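Novice: Read through the structures below before going on.
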Structure I
Amino acid sequence: MVRYAVIFFIIAIVAGALGFGGIAGAAAGIAKIVFYVFIVLLLISLVQKMLSKA
């Protein structure tokens, strides 16, 4: 998922450099959402791992 966030971030940078404001904003928004989903899933997996060891 981090890879997808980085891909959308790069798309946003390229689109912003070329002057496509709407596309850059949309790609940046998608990158944020994917990144936050990744963080939540990471935290859930860490908690599960800690609980399974106990």
Structure II
Amino acid sequence: MLGWALTFLVIALIAAALGFGGIAGASAGIAQLLFVIFLILFVVAMVMRAVRGKPPV
């Protein structure tokens, strides 16, 4: 999922450089959303790992 966020970020940067405002804004929004979802899933995974008694790696 982080890969998708980075992909949309790159698309947004390229679109912004070329002057496509709508595409850049949409891609940046998708990238931000995917990044936040990735962070939430990461935190949940770390908490679940700690609850099970395994030390974080």
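Novice: Tell me which structure, out of I, II, gives 38 once relative contact order in percent (Cα under 8 Å, 6 or more apart) is calculated.
Specialist: Derived from I, not from the others.
Novice: Here helix-only ellipticity at 222 nm (-39500 (n - 2.57) for each DSSP H run of 4 or more, over all residues; to 500) was calculated and came to -29500; which of the structures I, II was it taken from?
Specialist: Here the read-out was taken from II.
Novice: Could I ask something else about it? State the single structure among I, II that was used to calculate mean projected area of the Cα convex hull in nm², giving 4.0. Don't skip to the end; give the middle numbers.
Specialist: On the way: I: 3.3; II: 4.0.
Structure of origin is II.
Taken together, the values in this text are just the output of simple stated rules run on the coordinates, not laboratory data. No experiment lies behind these values; they were computed from the predicted model shown.
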